[in-house]
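Presented below are the structures under discussion, each in the form of structure tokens.
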Structure P
Amino acid sequence: MKVTGFTIIRNAIKYDYPVVEAITSILPVCDEFLVSVGNSEDGTLDLIKKINSPKIKIMESVWDDKLREGGKLLSIETNKAFDAIDKNSDWCFYIQSDEVIHEKYLDAIKKGMVQYKDDKAVDGLLFNYTHFYGNYNYVGNSRSWYRNEIRIIKNNKDIRSYKDAQGFRKSDNSKLNVKAIDASVYHYGWVKPPKAQQAKQENFHKMWHDDEWMKKNIAAVDEFDYSKIDSLAEFKSTHPSVMKERIAKLNWDFKYDASKIKLSLKNKFLKLIETTTGWRPGEYKNYKIL
């Protein structure tokens, strides 16, 4: 069984992406790892070159910044990287630059890939998600956070990155058939210094909207306001070991007051249903679980 990891990255230093941690967290279950580095304004290419592993392969890409609709630029770049993966790979492990896998899940991930490698009905493997917010002590627990997504796919080029590259579908827009595995992606995209987070938000929305929308909807401020959040829960477990150094460098303060939950009465009721039954009414699922 051959497994190729892949990701795309641009301006990792400028926007404080934990891309090195993301890559190194899954290297143990990958035979090789393809990193597509976009034209950057910082030392992103050198950052990736410094990763000490013979598994790393780098391709350089020029992002078309004129594509400001629906985040499709991210999907285009993801497909470029996926298409560059050699046909001899069985599985392709996609990880975004702000996602990290805890080492405690690696055995379950490898087991899932071995189990379903030759099952033609299975297009991919589905992960759980843990979304951190503000700092490393809180996770999002409202309906606004997605609970699952596909991160391992068969090396079938009929599979395409979908919309803003959050997940995947077939080229005919049909959903992938997946098996859920007992592993979680730790998403750190909402844990950055407030200035870096604000800069990232401005850059991200430019991939979706025109300048007029940006002026109306994105505040012209220096730092992101983390207090505008609906509901969080305290994180009581451990972080991936590759995140240890980054966590130790945290240099901003954020504290969440659980007594000031900002959910509507309707969403409080829906959250109660989810908490007691595990069912999320009306949940969007970009996949079909077998």
Structure Q
Amino acid sequence: MRLVTYQDSTGRHVGALQGDAVVALDGVAADMLTLIDQGAAGLAAAAAVLASHAPAQPLAAVTLLAPIPRPRQNVICVGMNYVAHAIESDRARGREPKLPAVPVFFTKAVTTVVGPDVDFVLDPAVTRELDYEAELAFVIGRRGKNIRRNQALDYVFGYTVANDISARDLQGNHQQFFKGKSLDGSCPLGPCIVTADEIPDPGALTIRLTLNGELRQHSSTGDLIFDIPTLIEYLSLGMTLEAGTIVATGTPSGVGLGYTPPRFVQPGDIIVTAIDQIGELRTRVVGV
């Protein structure tokens, strides 16, 4: 299923996409986190609603929000998880290129999360080095700790698209990732969560990003240094993962920082982030 959170004239709803229409799942769950908490029973109930030919309304008549508009906790992210991006990042910062021996985890504040067609306001008093990062994100479906790699995908509820918008100057100034990664609205998510049963191999997805129509990033999730089962094994070691946790898996090469000279985002730019089998996000950058 392709699950969404959307707004219409009657309020906010969780729903499922059927082509260019959306079916409300109000009788199943009030919101996406509740649906995730229900586990297999919730997904079965949602599937039954779709099979019943319940009324649908055109997507054009609703506004898609982030699938999880307000996560329970910070979005967990993985840094330098594609070989070429790890190399370009080190070179851009004048360091000897070196691949990470273990996953590099950081987080983005819950206030970063926005939907698939929301403008990002670029304030030059905040950052002058705004960048983009196309990423595959996954959502944890049930609570777990010390999860073994060979069981890890059983804990995945589904997959979505993320753009890890980053303020590179803030990253450098603060000497860690959190502030530069946590500007309001800097984590567009969506347009939907594709349930795990529809993506049996998350390591074989094409990921791309365009800026004003120019292809900037184009890769495959098969190029991840640490694949999703490995990330879950590392992340859950000694640390409980709650249902609904969002994990962004890293970005491929082609970020603005990696160009010589860097090519950062400017007001008026339109960023489109897309992953096959899931969909795309459109983010317009506007000035203050």
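Tell me which structure, out of P, Q, gives 3.3 once distance in nm of label points 7 Å out along Cα→Cβ at positions 7 and 47 is calculated. The value was obtained from structure Q. When mean count of other Cβ atoms within 10 Å over residues 79-86 is calculated for each of structures P, Q, structure Q gives the greatest result. When helix-only ellipticity at 222 nm (-39500 (n - 2.57) for each DSSP H run of 4 or more, over all residues; to 500) is computed for each of P, Q, the one that comes out at -7500 is P. With respect to mean count of other Cβ atoms within 10 Å over residues 215-222, the largest value across structures P, Q is given by Q.
When relative contact order in percent (Cα under 8 Å, 6 or more apart) is worked out for each of P, Q, structure Q gives the greatest result.
Here Kirkwood radius over Cα pairs in Å, for residues 23-126 alone is compared for structures P, Q. The highest value is that of Q.
With volume of the Cα convex hull per residue in Å³ coming out at 124, pick the structure among P, Q it was computed from. Attributed to the structure labelled Q.
Bear in mind that the values in this text are calculations on the coordinates, not laboratory data. Remember, predicted model here, so these are calculated numbers, not experimental data. Cβ atoms are built from the backbone, for glycine too; each structure is taken alone.
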